[in-house]
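Take a look at the structures listed below.
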Structure I
């Protein structure tokens with residue numbers, strides 16, 4: 001999937017419909033800067049508005065992902081290629097998110113440890129000590145909750161009993177007993193509790 005090709009295609013189809021960037025942005029309730037970014041190949045439109053964009057431009061979602069008009073004879077093969085490309089893109093993004101999760105946890109953990117050690121052993125007034133502990137603990141708690149959100153949405157959890165892959169609710173992940181990224185949760189498909197591993201595909 002080539003973002004530059006898709007962007008050029010969006011611009012061509014917009015002009016073919018005689019619509020300005022500003023008008024298209026207004027029709028989709030986005031900024032004209034967002035439309036400009038799509039057309040320059042910086043990013044894709046949000047999935048929430050993709051169907052509306054395709055309707056306005058009189059193209060299919062498959063054609064949008066290809067960045068060109070598609071002959072109906074080759075439509076199915078092109079659709080398969082696009083699905084594989086989207087799956088690979090999601091897997092790559094999930095890997096990056098899980099790497100970010102590790103970075104966040106390590107950073108806030110080290111910050112908290114340093115702040116607590118300073119508060120415990122350095123000479124300072126009690127109010128400074130309290131502020132220093134807060135400076136360590138508050139970012140740690142916030143960082144861990146954010147990292148947990150990343151873990152929830154990146155990839156899937158796989159049920160040990162039936163093999164079902166799904167994305168659980170945040171609170172389910174938050175309160176589940178866990179060992180690293182394996183959590184003891186109830187599968188929404190078979191209804192059984194098991195140790196469920198994080199998987200990217």
Structure II
């Protein structure tokens with residue numbers, strides 16, 4: 001059956017994720033507030049309601065591909081039970097020029113998470129989406145750093161991360177979600193396209 005969202009010429013910015021419970025989003029918001037008390041210029045903070053555990057970014061995708069994507073994700077979750085995850089320590093991704101992303105690590109039952117992500121890659125590759133060459137590093141993005149980073153930001157970030165208490169909330173991953181990101185003047189707005197229960 002063709003998807004009612006699909007128009008011949010429409011393109012959707014899509015990604016596959018595990019959604020977070022409200023209390024976990026609140027904890028991330030408190031952590032961001034603690035970090036913002038430190039002098040950290042040039043960071044673009046993610047709104048807590050916009051934080052997801054992204055498993056696969058699909059990018060600009062023809063709406064006519066929705067049926068194939070949803071079929072692939074339904075196959076990927078088959079036989080995968082729900083599992084528990086937890087927020088870990090905050091950290092940064094970067095390179096020689098300095099930090100690029102401020103994030104929170106994901107801990108807990110990582111083997112089933114990694115198996116699920118590998119199944120997503122495999123099933124989506126079968127319908128034409130290239131596998132991610134970078135490898136999977138589960139994390140939640142708290143902020144992105146404007147490039148090039150301000151002088152001294154790496155040291156400031158290091159001090160701020162050492163000074164704040166990590167959120168250690170646990171949560172149950174019970175479903176996989178196909179998400180749409182719509183870029184608006186005030187930032188990205190996220191909506192659920194389809195959900196795939198685990199277990």
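Since every read-out is calculated from the coordinates, none of them should be taken as a lab result. Here the structure is a predicted model, which is why all the values come from computation and not from measurement. Cβ atoms are built from the backbone, for glycine too; each structure is taken alone.
Figures for the structure shown
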| quantity | calculated |
| --- | --- |
| Test item: distance in nm of label points 7 Å out along Cα→Cβ at positions 52 and 84 calculated as 3.4, pick one of I, II | I |
| Structure from which 0.85 was derived, FRET efficiency 1/(1 + (r/R0)^6) of positions 76 and 156 (r between Cβ atoms, R0 = 35 Å, to 0.05), options I, II | I |
| Entry that produces 41 once percent of Cα pairs over 25 Å apart is calculated, selected from I, II | II |
| Relative contact order in percent (Cα under 8 Å, 6 or more apart) from the coordinates reads 33; which among I, II | II |
| Highest-scoring label, criterion being distance in nm of label points 7 Å out along Cα→Cβ at positions 148 and 180, among I, II | II |
| Among I, II, structure where helix-only ellipticity at 222 nm (-39500 (n - 2.57) for each DSSP H run of 4 or more, over all residues; to 500) as derived comes to -8500 | II |
